[in-house]
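Student: Once you scroll down, you'll see the structures, which are given as structure tokens.
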Structure P
């Protein structure tokens, strides 16, 4: 049973484990005040589904807790919000099974439940020395999109892709499913590559080295940085990729034993991923993730990523 009673009744599939993830999005922090109800809804559900992708889980159900100010609690706002929520739910075959509504500053809390075969979920722990580090898609899209959204003028001629990446980030569900049994550790990139790869390092008691020139950045993001000098442009793009967050791609590690299988998935177009570094032996906890240039010289890093309480 879903919506209609005081609680939902769910039947998990045989020999499956249930995975649960929850995220809260607050107006003015996780999305701008000017965002449409539809954009708010699509972003809220997509970023929650991304957690399922990072665990190699198939999403099944979700709940919604919606806090609305009085001026937004009207049929038009709710219809637009519901349309966006329904679009993503239908796309990923997840059912809304409950939640709550209350009055207050605009905030959305979504809890997603998914399934994996018993013992096969991906985690942040498990990376080992010598494992290769990969990321899916391109990084810096989220930070570049936020630059466009908060700017008073269009900075590039075609901003549709970047705006879509911000308001409708594609959860890497299918990639997560394919990585089960192949990735030694995995996380989705919400707070920035360095911060989230750092979470893998802490959970796995290792360190990491990332090659700056290997980090994949899209051409339109590079174009957005092009108003600076060449050196400043390259630094801005790299900063967005390393610290910007909101990319909702996967960062995962692969052992030498499983590397050929993952490279085959990439070569045959089954997953879109780029190798960007290697897992190192543990070192100083303040320098868990080291970034190097093309000559393997360390690049000074003075940030880590999004601070939830900053």
Structure Q
């Protein structure tokens, strides 16, 4: 008997903002490695999640939503999407079932169609939000879209990431399309993101909820320090985390802090709970809010904030 075939490689999820890419990534990995929000353009960098199985290892790359950019940050996020799909083995296009296929979807599919000899999978996300008739109509539209734009779908898969419907099937299909290869990451790892990045993202996720519609794009988070409290024993550890939330205007700073600091306290308590789950240790979180004027349009400030 020869050795069982082992497959490994990369698949990326692309789609318009708020198409369910991050929620689907988390469902496939089986853990929260990408933040999610009802606000569009939540994802700002390519987050890699790892799926381990005896027959293969799938590296999922969750990308920002492809959109019409209004700032230098938007342009850089679009560039990141394009550079990601050019390097992976499989491209998964997420098309939410609760929305009609629109010009943004057509543009995205036409761009992916230009990449020759690479499997493309259409994923109808958020199936739990629609009726069976609406889903059938959506799947028919996806099939017609591929034909019209010259992109032959390798598979068309309806899934509900929140309900778990067909997530396992999608995982099987993606691993089955990967090339034969060795394990790329250590068994047990769920992502290769640095802990500081994950912590910053959890803080930003908490800050996104409940703020005004125009504010989410203006928030950036940088973790300045993560150090164990020196006077604590190994039995009673405490991690000191100091982070800055950056906004673009003084008025936005007031929104994030809230009346008598109430909003910032809520951001701190909400994110600290998630950070402690992630790191497995008690955390003391020190949050400060700073103004970096028009940082989304300033190349120097973008570099400083990690873009």
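Laboratory data are not the source of any read-out in this text; all were calculated from the coordinates shown. As the structure is a prediction and not an experimental result, all values here were calculated from the model. Cβ atoms are built from the backbone, for glycine too; each structure is taken alone.
Student: Comparing FRET efficiency 1/(1 + (r/R0)^6) of positions 34 and 50 (r between Cβ atoms, R0 = 25 Å, to 0.05) across structures P, Q, which is largest?
Tutor: Going through P, Q one by one, FRET efficiency 1/(1 + (r/R0)^6) of positions 34 and 50 (r between Cβ atoms, R0 = 25 Å, to 0.05) is largest in Q.
Student: Looking just at relative contact order in percent (Cα under 8 Å, 6 or more apart), which of the labels P, Q belongs to the structure with the highest value?
Tutor: Largest value of relative contact order in percent (Cα under 8 Å, 6 or more apart): P.
Student: When distance in nm of label points 7 Å out along Cα→Cβ at positions 58 and 274 is computed for each of P, Q, which one produces 3.2?
Tutor: P
Student: Quick check: 2.1 is what I get for distance in nm of label points 7 Å out along Cα→Cβ at positions 122 and 138, calculated from one of P, Q. Which structure matches?
Tutor: P
Student: If you don't mind, another one. Computing volume of the Cα convex hull per residue in Å³, for residues 130-249 alone gives 246 for which of P, Q?
Tutor: Traced to structure Q.
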